[in-house]
Every structure is written in C-alpha cells, then in structure tokens.
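Given below, in the form of structure tokens, are the structures.
Here, each number is a calculation from the coordinates, and none is a lab measurement. These numbers were taken from a predicted model, which means no experiment stands behind them. Cβ atoms are built from the backbone, for glycine too; each structure is taken alone.
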Structure I
Amino acid sequence: MDNKWSSHLSAEFEIKEDFQPFNQKNDIFNRSLWDSKINPKLFFASYDLAKTFKKSKGFDHWDYALRNASWHLTDHVGEVGFDTKGTVEGFTDYYTTHRPGPDQKAPDLGALAHTTRIKQAAKIFGAGMVGICRLDRRFLYSHHFNRKTGANPVLQIPDSLQYAIVLILPMDYSLSRTFPSALSGTTTGVGYMQSLGCATQLAQFITNLGYEAIASMNDTALNIPLAIEAGLGEYGRHGLLITPNYGPNVRIAKVLTDLPLSPDAPRSFGVKEFCQICRKCASSCPARAIPDAEPQAEPPNISSHKGIKKWTVNAEKCFRFWVGMNTDCAICIRVCPYHKNYSKWYHRIGTKLAGSPFRKLMLWLHDVFSWGERKDPVKWWQGRT
C-alpha cells in the first residue's frame, strides 16, 4: 500500500484497496439541491430569514434570531464569491481570504519546533485541541460541487501539501443541552464562526512564514479521519468524533500545508468498546438514522463512503428530520455519555470509567443522574442551565 496512506485508519476501519475518495456532490446538503429525492423545503431559507417561528420552547422569534446571528459571519465570508463563481467557502470550497506571503521562507527550525509553534499559535487563535497528521489523500474529496451551477469539477490539491493541521473547536455545553432547538443551533453557528477564524488566521500565519497553506472546514477533505489520525479522538457510533477533552460536542477545521511538521500518533481511550455496549444515540434518534448493529462496509445510500467498515448514519433519514424541525438536531450529541462538562472533575473521571472495564458503571451513572435529558431552552435565556 502507498506509504502516504494511514496504516492506522486502514486497519481500524478495514479500508479496502479499491476504496475511492468521496464525491462532494453526494453530500446530503448538496444532494438536496440536485436530487429530487431529498427535499429541503424551507430548511435553508430559515438561515436567511426565519419564516416559520413556532410556539414551542426553543423555536420562537428570539431563538431563531440568535441562531441566525451566530451564522452571520460564516455565511457572509463563505458566500462572498457565490454570485460570481458559485463558491461557498468552508462548505464546498476552501477559503481564499488570505493575503500573499513573502518570497523568502522563515528560518527552518526543524519539524519539532515548527509543530510546537504551530500548536501554540492555533490555541491563541481559539483551538481547544490541535493535532498533526500526514495528509491521507484517500480522504480528500474527489470533486468539488458548485451549488449555483451544479458543476462537479475534479478537486486538485497540490502534492506539496503533505500535512494536515487539525483543529478542534469546542461548542457551548449549556446550549448543547437544549438540543434539538433553534436556540441550540446557535452553538453550532458559533462553532463554525470560531472555526473560520482559527483556520484562516493559522493559514495566514503559515503563509506569512513563506509556506503554502489552505484553510478548510467541511470542504476539500473529510475531517473525522484526519482528526483520528492526528490523535484528537475516536470514532463514535453516531458517526461523530469523540474527543477526550470535550466529547462529541465540537466542530472540526483544518489547515493543509507544506510546512515540515512532526505528526502526532493516533490514540485510543476506549470509545469503540464503550459504543459497542452503549447505543444511547441509536435508541434516542427519532429518525432511526443511527445503526444499532455492528459496523458495516456497505453504506445505506450514496451520501456515505463504500469500502470502509464503520457505523454509518443514514444521512437521508437524518436530514429529513432536520427539515421537519427547520433546524439541526444533534440529539445524538446531547444523549452521548461522553457529552459532559469537562471542567468538572467528576465528569472527567466518568470518561476514564467509560474507557475502563467499569464502563457499565458509567452507563448506569449517566441514567441515574439524567445527564442526557433535554434542558428547557427558556431556562437558558434565564441563565439557569
């Protein structure tokens, strides 16, 4: 196998030799724009101007107003080229906001020193966790998707970009306890805004050093396999990255670069073993989109990879539920036993329990203390969550 492929990911997910990069056109959000089977209704319109306020707690005018405000900067920067080029930077295309760097490179301090400084800079720019991996090109998208024209050109990333700097941006715990609601969508919007700032500033920093850098969020490459390879967490049954510092309550961004760096090692802290006995996300999913069975190599539909053995969420069922609510869901994050306030010592101990032979005790404690129950969005406004 080509040595630029991750042996850890190949073994962990039993990736086949004929595994092919994913075409971004088949992402469920992009499919809703060209595939008549996926009807978004007013889902996207609600992010421009909420037209369907509800009387339900967490879905009134104040809730939608806050959620949409949280998305304002990400939408504005991302769609600056949409009218002329059809690009949505951060979602279908990488960011192009950085300025040119100097002709000469900064003094070479060696990969280890570069890595230390990059991680220090990333945390100054807002990252909660930072990891480095070699860029496994199997997880680059094969094609872009133009949401304006429907064009599906081949994605071309220079071979010189050999490293991925993966950034973890924690989301607000108090808001995430109100999932699902328009109000809780605010923590998602804020997470993307912080990801935008962190990734673009870090890419500009590297560019200022005289190296190449591409700032990216959901575009260009799949975040979760790169984050796993960069030692930032493990894969959960709900199809999300579970980090040791914040659980699944995170957003992920990345910077691709040719700056020589020292990769981190993948880490295991018992997530796979815990997810095999837990199933909280699967049983709590209203859409029944999360698998209850063992990992499978065959995806439920074209919005997921073939040839990789894993738990795969049925994106069609999941998105259909989002559309029905007119906001994102994330019940799977709220009910996950790894979704905790990690500033509390007892929650940090809980994570250690989940990764130990006493993991069933962690499940029992999760139920006894009702840690996964939904909190009243009105109480959030009152400062009571």
Structure II
Amino acid sequence: MTHPRNGALVRGRRGLALSAAALLPAVAALAPPAVAGVAETPNACAFSYDGEYRTQGVEITASAPASAAAGQAFTLAGEELEVKLRAELARDAAAVGLIPSDGSPVSIGTRTWIALKGTNTREGTQVIGPVSVTASTSALYDESSQTISATPFVYTPPKLPDTTWTGTGGDIAFSQAGADAITAAKGQLPVGGGGSAVTVRGSAVVQANLPGGANFYMDCQPGETNVTRPEAGAGTSFNPLVAAPFAAVQVAGAATNPGGAPPARSGGGGAGAGRAPAATTPRIAGRIASTRLAAKAGRVRVRVRCAAGGPACAGTVTLRTRTKVKLGSRRARVFSLVRGVRYSVAAGKAKTVTLRLGLDGKRLVARRRTQKVTLTLKPAKGKAAKRNLTLRRG
C-alpha cells in the first residue's frame, strides 16, 4: 500500500474495508470506517559499537477506527514499519570492519522491536517485535585513494503487526513511545552478543547478526543528534523529541491515561505482561588498569577494574587517536581505531576486555609503530573514565 509523499510529518486517508459485512448497512453502522495514517519521527540511535548517536527516521503506518466507546476493544491495523537507515551507514560499517570491504554482496538479517503508545488506553504502551527484515549492501575499499564506497542498505519495510487496544475514556492518540518505553513495558531484550539480555534505553531497537558472527544493535528514541563528528553523522548527545501521532480514535469521557503508561507487569499473560524487572543499580565506568596497549593480530586488550563496596561497572570501551592524524588522502582528523565493545565488571573484580581494530585502526597500526591514543570507558549514565596511553604495534 503506498502513501502520497508531500513532505508533511503526518498524513492520512479514509477508506472502507471491502468485506461481505460492508454490504449490510445495519452492520456497517456499528463499525466506523478505519482511518489510515502515517508519521515519521527523527530518532537518535545509540550504536552498540561506539555508544554514539546517529539520527535515523522511524516511520509507522497503521489504521484505526475513527471512534470507539469507552471499554470497547478494537484493532490497530498495522501496515508498515520502517527504520530509515542513513545512506552512509554501509560505508561506516565497512570502515570499522563490521562488514567486508572487498566488493562482495552482503546480506544481513535484522530484528526490530518498537514500543507503540496509545494515550487513554488500558494497555498504554505495547512492545511489538521482533519483526524480521533482510538488508543487502556491498562495500569496496579503493587502495589508490584509500577510501571506501558502499551502496545504501536495500530492504523491504516489513508489515507492522496488528494490535488490540481498549479505550478507557478520553481521545486516543497513537505514536512511537518515548525513552525507556521498551524496558518499562517488556523488560530486557535479547540483543547482546550471543543473544544475551540487554536493558535498552529507547523505544525502537534494531539488532543485526553481521558476517563473521559480529553482533550490532541500534537503541533509538525520538530525538535529533548533536553531531560533533560530521564524517560519521555522530555525536555523544541529542535533543529529545515527542513523536508525532500516526492515528487517532475519538472516545467520549475524561482523560484516563494521557501519558500512555503501561500497566504494572506481573507473571500473568496479556498485553504488556511478563516478569517484573529487577530493581536496577546505577552502573559506573570503573577504572582503566592498563598502563600500556599493544595491537596484536588486529586486537587490543584492555584491563578494567571495578572498585569494591560500590555498584558494578559497565559501559562501552572506545579507543581514538589523541590528536588529528592524516590517513591516506583524507584530511587530518581524530580517528576511532576500534569497534566499541560493551563491558561489565562486578564490584571488587577486574576483567580483560578485547577490542578489535577497525579498518582505520589496522591501517594506522600498519603505518606507525606507535600512536598516542585516548582510551575511554563510557557508562550509560554518569561520568566517563579516560586515560591517555601509547598504542604499540605488537
């Protein structure tokens, strides 16, 4: 089903479902015509390999009845769900070594979860997913210019599954939910390495199993990135937004759940039900125990220590050149040398975290025996830990 592209953030149209029941006026009068709408919202997506945000568009298309009575259950008919990937994403993925850069076709299976919010509904917020999509691309490294070219990811946006909602009084507006909505409604998602459970911070998550077994996911919420690295469209912060509504239902009565809060989760079934999340303890960055770094066989090992008597330490490890460096024909700039890696260390313990050099990191190590770098431990919230070190070719 297609929609006119007029640039407006929210677009709609009216139509009657063709069915035998539609031929019976008495029955048709009981079922108001569905109203189909579409909305696209900019999302700030945290990339798992470096923890930085990139802006992607999330577009939702669905149909709902024009009106309903309080206490009446109805169907929000899903039509399409699309996370609009940046055109440069494939090139960026090849630059950090997540996909091959030899020009060969790459096919990647992805899974998407999204939290939908319905104001003044019994369900409040529902998490849909995983919805599976296969994307394809190819990337090629040019030896002469030392640059990478890549085709944008090609994929067919999937159908958004139907969901059932119940109005409780007050008009209903459907939209993508906000920050922490998935965790509040569902708990952790199996998007970490090996399918491990991860507490996500957003309301739309895309996870991909990459060639060679590498794992990657984007944790997205309505917002626009404050870009500090234009070449990657990335930054460490963003401006939050409120998602535009894509469908609305008129329900008589005073507002009963204007925030679209999900019901309290328990062990029972039903929408949004499940095991209540365990109380979370704030995580801190920890301390970088390594005093020297060596690159061997494309890997760098980092020792992370977490103090006793406090919370556990967790976050993302990144490694960048300390100053601007000229690499090939590209202008001098600060380079990210490794894929960001998530770590978790229990209080009072230490752990060695292995980082894999990206394409830029491998080139730099091959050209220079030593390189001044900055190693950073970045927790989800709170102060990061940094240390200036020298990276040596092992």
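Here helix-only ellipticity at 222 nm (-39500 (n - 2.57) for each DSSP H run of 4 or more, over all residues; to 500) was calculated and came to -1500; which of the structures I, II was it taken from? Intermediate values should be presented prior to the final figure.
On the way: I: -10000; II: -1500.
Source structure: II.
Match the computed value 21 of relative contact order in percent (Cα under 8 Å, 6 or more apart) to one of the structures I, II, and report its label. If you can, show how the numbers build up before the last one.
Values: I: 21; II: 16.
Of the options listed, only I reproduces it.
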Entry that produces 23.0 once Kirkwood radius over Cα pairs in Å is calculated, selected from I, II:
II
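Between structures I, II, where is distance in nm of label points 7 Å out along Cα→Cβ at positions 162 and 186 highest?
If we compare distance in nm of label points 7 Å out along Cα→Cβ at positions 162 and 186 over I, II, the biggest value is for I.
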